[in-house]
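Just so it is clear, none of the values below were taken in a lab; they were calculated from the coordinates. None of these values were measured; they are calculated from a predicted model. Cβ atoms are built from the backbone, for glycine too; each structure is taken alone.
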Structure P
Amino acid sequence: MKTATVTWISYNNCGTFLQAYALQHIVEKLKCCNVILDDQSKLLVQYRPKRNLVGIAKAIKNKLQLFLMRDYLHRVNSSYSRFRELYLKLENPETIADDIDIYICGSDQIWNPSLRFNSYYYLDFTEKTKIAYAPSIGSDVVTEEWMANALPLIKRFAHLSVREEQGAAILSRLTGTEVPSVSDPTLLLPRADWEKLCADETCIKSKNYVFCYMLTPNKAYLNIVHDYCRAKGLDLVMMGIHLKYRKCAAEVLWGGPSEFLTAIRNATTVITDSFHATVFSIIFGKNFYTFQRFSENDKSSQNSRLLNLFQKLNIRGRFVKDNNWDVIEELDYPDIYERLDREKDFSINYLQTALTK
């Protein structure tokens, strides 16, 4: 059985690369060949640009930041390129062979209605069997425009699932069929599989540190992180995502997915606003805290994916907004892993059934 996966894989993001790897790896464990279609020529995932002076100023600022970060980005790009070459089996969608039996759609937020609609991520280009494994809508609401574009394509899938319960409820209502919520692919692999992908070395010199992985710069949150490090006597190590992080930490790590995994594995505590940094903190059994990245009134909020994860694993108090650490319950990892095993079994059974029917 030959399968091909459509997901994001052409821009540098640790979670994006690791979820793509995980889905490919689990499909191959289920005795199916798999390639990931390189979406570089198809990528249209950016948020809708604001056509005003603020939007223009932001675009100019972003280009300037990329220029100033060019030396650091060279290190980052090299790390991602190395990961692609070592761990991912990619093919060009323009030259994909006709012998693909099944196309798999997912995971990540490829169905997010806040992003520019791109029919490629709904497998509009093939009449072969289609499976959706854990694509994320990433929102509690969908627009009329998204429904008009996406729903006719979604109804063509032989097997349909999404990542969050909220998205499953939306699609169940819109399609008239029961759509299950399945686990992010990264949660399907055991810790031992992820250990194999960790970098042998990183530039991190600290032995006892907080690893801070912040996708969105937030001064208030960074102040809370600094307070925590001082109170616990821990060094601060940050992933080099933004240029301003150079002056925020004792050490800044410029790297890719393998360095990211190693930094989490070796950390005393992880503080993040990222879904996948939270996931890998759980996989490696770390003390962690997750900041709320989006306000509750934000129409493009992606908070549901974290809330859903915490609910399924019975994790309480780790979605933080302030520095009141003392009232947060200890993590009960034996219970968390027992619940996670049940979620894994359900999700793998769904995928196995979809691949064999």
Structure Q
Amino acid sequence: MERIKDIRSRVVLQEHGLENVLSSDFPGTYKGFDDAWDHDKFKMNFRIDVVRLAGDELEFDMVGIDAAIANAFRRILLSEVPTMAIEKVFIYNNTSIIQDEVLAHRLGLIPIKADPRMFEYRQEGEAGLEGRETDTLEFQLKVKCTRNANTKEATDPDELYRDHKVTTKHLKWIPIGNQSQIFKEGDIRPVHDDILIAKLRPGQEIDIKIHCVKGIGKDHAKFSPVATASYRLLPEITLTRPIEGELAKKLQRCFSPGVIEIDSKNGKEYARVAHARRDTCSREVFRHDDLKDYVQLHKIRDHFIFSVESTGVLPPEVLVSEAIKVLKGKCRAFLHELKEVADM
């Protein structure tokens, strides 16, 4: 029975491969286990623990869930949480060395600080129409490079020229309709002011108008709200017997910093597993014949460590909340479809 429990709950890391990588909780798969869906049991076992929130980065644990649901949540974060991004670029003048289409592409990838929940999607068939205050943000980029007459002997372009580096700080928000009353100064802007767009020389000029719309990463990567959204299973390290002395220090060197600590007891030094979640699962310990029989490495099958890094458009905790709403909406839509089929 214990063996079956391990198969159901653990992935085994071996020297040259993995065991128990496939799982099934279909009722009747394992004799003696009732895997029938129980909502109350799920609520009791499922939890989300926030481990770290720092700026645009969030790390949290999602425990008691199937890998399919965890992966669906990750994919929603990547491609189905909406943001505002540059969609239309109207080029009135571009005498820089960068071609118009390349310049437009570079602009499209600039993350825009704007709450997408305050805007509507543009409907199909409206692509050629002027944007409205409810679905469009407008920016202007107008920069001309000139020579600095007071630095004749200088060789540094930063001293020789004025406005020779076009960056996102030159993007000026132009309110449409009553947007200036809805949004405060600084609410609508590029996430970073120092993203380099182009380089100019005296006489060269860029004069363009930009429209931003609401969209999702499934349509184009520029709408993706995260730089990274990934998960891994929680590592589990078991020492099968006490390891002391130089062997304990050797074991410590086989793992990432902080995973194994050395404790002193009765004049001897013993190895102890301190922070298994820091392990990168390199399996370095299995390369050493004097250590590999002392350690068992596993991954807990239903314990997912999520790492989310926002592009800065929205805080990561807001993105996670919005992803949960999208997942709930998908579930409701699926239930509605099932009900329609049942009523036929």
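Ranked on distance in nm of label points 7 Å out along Cα→Cβ at positions 75 and 219, which label among P, Q comes first with the largest value? Result for distance in nm of label points 7 Å out along Cα→Cβ at positions 75 and 219 over P, Q: largest is P.
A value of 55, 35, 25 was derived for Cα extents along the principal axes in Å, for residues 107-274 alone; which structure in P, Q was it taken from? Matching structure: P.
Of structures P, Q, the largest value of relative contact order in percent (Cα under 8 Å, 6 or more apart) belongs to Q.
Given that helix-only ellipticity at 222 nm (-39500 (n - 2.57) for each DSSP H run of 4 or more, over all residues; to 500), derived from a single structure, equals -7000, which label among P, Q identifies that structure? Value -7000 for helix-only ellipticity at 222 nm (-39500 (n - 2.57) for each DSSP H run of 4 or more, over all residues; to 500) corresponds to Q out of P, Q. Calculated for structures P, Q, Rg/Rh (Cα atoms, Kirkwood Rh) is largest in Q.
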